[in-house]
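I've put the structures underneath this note.
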Structure I
Amino acid sequence: MSVSEQDRSRIATAIRAAEAKTSGEIVCVLARTSTDATAPPILLAALAALALPWLLLALTEMSVQGILVLQIAAFFVLAAVLCLPRVRVALLPRATRRYVAHRAAMEQFTIRGMARKKDRTGILIFVSLAERYVRIIADEGIAGCVRQSEWQSAVDALVAHTRDGRIAEGFIAAIEACGNVLAAHFPRTETTRDELPDRIYLV
């Protein structure tokens, strides 16, 4: 799944349209994966490669040199396959996948300067594809006034569209829904000014 330059432009336009009605701001982040740990896949590849010679000795009459070459090749092939993002994520328990994706979302919230907004009325729309994780994080100026359940329609729209491979449409639908929530609680005023870029970040 990918987001084209045209899709990025459409998402930026949707953000500007939503923010035209509110003093709140919306930042979008799309992560291919939130899991960067390679230790488990490497360990599994090493264990499989260590077990391979015993199987070959028991089942074949290969030379020691041939077995060693096959062992090394097996390790590198398995390591490469197991380190693929989706495979690497699949090796993790579901709770662990959600934890690392949530941690990545919180890191992006900080990195993108959400807390630097003066009235703390920014929200982050975060999607991590490999973990199939969607989260909307509201800054403290919003969290005290808006129940988490009010973001659910945006999450549902994003999940449904992303599942069908329509990432840009999912973000646009979520942005519109979040914009409506923000406009209801934090309408735009004459003193409102944009402090954060209107764009989607790909990480």
Structure II
Amino acid sequence: MKIYVAEILGTFILTFSVILSLNGLFPVPTPVIAGLALGLGVYTLGSVSGAHFNPAITLGALSIGKISTKDALLYIASQLIGAAGAAELARRIIIERQVLLITESNLVMLAEMLGALILALGVAAVIFGRVTQGASGLVIGGALLLGISIAAVASNGVLNPAVALGIGSFSFSYLFGPIVGAMLGMLLYKNLTQ
């Protein structure tokens, strides 16, 4: 049960931080906030659940056999609960919430896919033990920062279906782009390094 609570908490903190940032409540850009939140989550909760906090990363880990189907489904349910909780809390405390423009196109999906692929490469490096435990949060948080920065050229740069749900940027492109990108990134890393 602890692993699912860790996924709820980590996804909640990540989503809530992104919502606050998007609403201008932090003095630094949202990609930096997201990278910091994820990096901190890896350091604080990674030993409990692996700190996925992202359905796309969970499905990527499933695609390379690093999580069971049952756990993957429960992780995703936990992540969606965490994101929904963050959205509800934000709805109650932020008077005028920023509304994101959501566009659907092949370019948006490609941007989300590429950004998630970059994130997944960082996560896979940790999963396969190529990164020391002490650097895991830095590598994964940095991979998210870079992935968001690249994706944001053509999309909202979300890379996470749970966060997309929480911030109101949920659509086909923001669901399937990150999932495909994370699976490709994990498989690519596994095939290049094993």
Structure III
Amino acid sequence: MTRLDAELRPLLSAERFMEATTLVLRNLGPEILGFLSAVLGNVDGDEVFAAFSESLWRSLAAYRAKCAIRTWAYMLARQQISRYRKGARRHQQPQVRISELADVLQEVRRTYTTRRATLTRLRNELSIEDRELLILRIDRELSFDEIALLFVDDPSTADEQALRREAARLRKRFQLIKDQLMTRVREIQAWP
């Protein structure tokens, strides 16, 4: 059981759903907003995050802790993505007023924006080759074998063994970059 799950349990038992929702949003909101924005884009992600927050509030009474709250939150987020993609969100009126959560939602958006800016700044501090590797692997979702073709001098003359070595080198380099970025993030305390 995580710290968040332990803190959430007494709130749910006491049926303090507004406080429970606030706790979950403060702890998981930036992460969920980042997920939604990565999947749908920033504008659509923000719209779906509002629907997610509403759904979280409504669903906590039914949450029985059969899974971690983080898992539950991602399940709700994926349901909202599905609804949004089907167009249902744009045609329905909110069933729950979430004006009481406005400050928390604003805080989540601010935290997400700060984190994103921090990651962008950290990415820009990397060498061009390291930035290329991150973009190709994470943003463009290319495999290491595909990236190896881009990084060798002449792919038409590179043999299979050379490409495998380059892919292995890139895989190690990628892990090193990730480790360095996480260390830097912890150093500047952008998030816990």
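Structure values in brief
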read-out: Origin of the derived value 15.1 (mean count of other Cβ atoms within 10 Å over residues 74-81; candidates I, II, III); value: I
read-out: Relative contact order in percent (Cα under 8 Å, 6 or more apart) - highest-scoring structure of I, II, III; value: I
read-out: Entry that produces 1, 9, 18, 23, 23, 15, 7, 2, 1, 0, 0 once P(r) over Cα pairs in 5 Å bins from 0, in percent is calculated, selected from I, II, III; value: II
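Values in this text are rule-based calculations from the coordinates and carry no lab data. What you see is a predicted model, and the numbers here were worked out from it, not measured in a lab. Cβ atoms are built from the backbone, for glycine too; each structure is taken alone.
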